[in-house]
Structure 1
Amino acid sequence: MADQKIIAVVGPTASGKTALAAELGKHCGGEVVSADSMQIYREMNIGTAKPGAEERQGVAHHLVGHVGVEECYNVASYTADAGRVLADLARRGRLPVVCGGTGLYIDHLLGNTNFFDIAPDGAVREKYMLMAGREGKEAVYALLLERDPELARRLHPHDLKRVVRGLEVLEITGRRLSDLQQESRRSSPYDVLWIGLNYRDRQLLYQRIDARVDRMVEQGLLEEVRFLMENYKLSATARAAIGYKELIDALETGGEIGEALELIKQKSRNYAKRQLTWFGKNPAVNWLYRDELSAEEITERAVSMAGEFLKGGNG
């Protein structure tokens, strides 16, 4: 059977991926499959820039508002859920347009990783969390760099959750997580056209990010956060979302809301840098630059690439 054709729309936060994915779905008989680790939550709308009916342009969207905020959701859960959506779209003869900025989700989905089930060990995890508290995140990362350098090089030194997981798996199984991940990777049944959105001038992207945070505040972000705090016990994953964590911390500690908003902007810009680093490592991405092309020109080029790809070109 021929590989299933998929278009992946990737890039940093606030680059316009949602709009382009909907356009591609509309022009190519496709449906959008979200690859956003926070839009997955049903009750988190404003701070995740969840697309409304107008933005969806009548195109079906999958895995947006898929689970509740009290649920811990991870890359293995996403890979299983999104894999089922892709299979359904294949049966119905619809083109999947995978769209999002969560590189880990997209790479594991389209790389077709078969996740092994290693139950967490609370005592081991707590040991490394306490070490991070005493000696700093850098010390825990240095330990992972020594014991599983391949995994460590793929992680940000401050991504404590995944750094600790690497050390935890090593201690539980006696084997490096990077080796287990490599063994679990099967050949992918997908033929992917990668389209990336970016700005040549990084400052323009940062200005767009800052403006989007201001717009979220105007739309009621603070009120949304208060509502979530009062009505739900947020999972650790949901609570850690940029835009929510900073305001929750400020409301719980009596901190300045203005300072929290500036922190959200800073962390969003930093996140965009990490996304660009992640996707920049993929040589298959066809980059389109929003400060060189109008929205109409970007859509036209993306639709043209998709047409060639679907006719049998290599994208």
Structure 2
Amino acid sequence: MDNYIFELDENVTRTPVSYPNRYGMTISADLYRPKEFDESQRHPAIVIGAPYGGVKEQGPGIYAQNLAKRGFTALTFDPSYNGYSGGDPRHVSSPDIFVEDFHAGVDYLGTRSFVDRDRIGALGLCGSGAFSLSAAKVDHRIKAVATVVMYDHHRLFSKGFRDALTDEERNGILDSLAEQRYADFESGVPTLVTPRPAPIGFDENTDPVGREFGEFYSTPRGYHHNSTTQFTMTSNLSFMNFPLLANLEWISPRPILIVVGEHAHSRYFGEDAYEAAAEPKELHVVPGAGHVDLYDKTDLIPFDKLDEFFSKNLT
């Protein structure tokens, strides 16, 4: 057992698998299926992406396991350059490649004899919410897409939290990152973002958002050695330059479910994506939930709603 943050349910099987993405990197993934699984039949399947900075042994595995208990084949993976997936240098973050990882997951699922190619869905948590929507725009093999506490990292890095970044501040960041590229080139080792976005050690004076992430990633609750929440500094340039959620109307007539927490600091990302998307679409608010609550708190995660959505639309 590699530090999964949850116990494997006796009614579910988990199989380690790997496969290449379009860039030739090997993706490390886990395939979850019901214990009593008939491989002679073709089943609906869902590819599930991790929060930005997360890995498959954390929240995505919790979602995959619970959807497998409801009859789905569920695949969750480590993003390229991270976790046990391939790609060097380590901890690179790329909007294009992270979206490609969803396409590659569909490639894998759609070539399994026990998966119905016409019943594949996608589910993205946090940053993967935007990656899953972006993938669905151009990948018609994704028949339904759901996001949970979605983050749009293009918008966050280019405009700041709640779009508060000024032009002067943005130009200062771009100047700094331009110099960082020289430093990385000369050293041969890319510098990671510091301080760690999920702080190790926090108190009542810690920024509330940072503390929320720290309470998960930096404590036994959600800790995994492959999930430092740090990416290379210059990765932010790509996110600033490439919008993820333009043309969301392209997903229609395939359905979208956007799940937000009532008290989540990320709620506005999901609500704005919902407004930009075309029908059919649904916004589901989880009462009493914050952002990180919906990574692992199974009493709050709306599994019944996700089951209903995918069961209805992967038919």
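Once distance in nm of label points 7 Å out along Cα→Cβ at positions 204 and 220 is evaluated on every structure in 1, 2, the highest one turns out to be 1. For which of the structures 1, 2 does the calculation of FRET efficiency 1/(1 + (r/R0)^6) of positions 60 and 244 (r between Cβ atoms, R0 = 30 Å, to 0.05) return 0.65? Corresponding structure: 1. When distance in nm of label points 7 Å out along Cα→Cβ at positions 236 and 300 is computed across structures 1, 2, the figure 5.1 traces back to 1. If relative contact order in percent (Cα under 8 Å, 6 or more apart) is calculated from each of 1, 2, which structure is the one that comes out at 27? Label of the originating structure: 1. Among candidates 1, 2, the computation of FRET efficiency 1/(1 + (r/R0)^6) of positions 276 and 292 (r between Cβ atoms, R0 = 30 Å, to 0.05) that gave 0.75 used structure 2. In this comparison of 1, 2, the computed figure 0.45 for FRET efficiency 1/(1 + (r/R0)^6) of positions 52 and 140 (r between Cβ atoms, R0 = 25 Å, to 0.05) is attributed to 2.
Please state which of the structures 1, 2 yields -17500 when helix-only ellipticity at 222 nm (-39500 (n - 2.57) for each DSSP H run of 4 or more, over all residues; to 500) is computed from it. Don't jump to the answer; show the numbers that get you there.
Numbers: 1: -17500; 2: -10500.
Answer by label: 1.
Taking distance in nm of label points 7 Å out along Cα→Cβ at positions 36 and 228 as the criterion, the top-ranked structure out of 1, 2 is 2, with the highest value. Can you tell which of 1, 2 yields 31, 26, 19 when semi-axes √(5λ) of the Cα gyration tensor in Å is derived from it? Source structure for this number: 1.
Each value in this text was obtained by applying a stated rule to the coordinates, not by laboratory testing. Please read these numbers as outputs of a predicted model, since none were measured by experiment. Cβ atoms are built from the backbone, for glycine too; each structure is taken alone.
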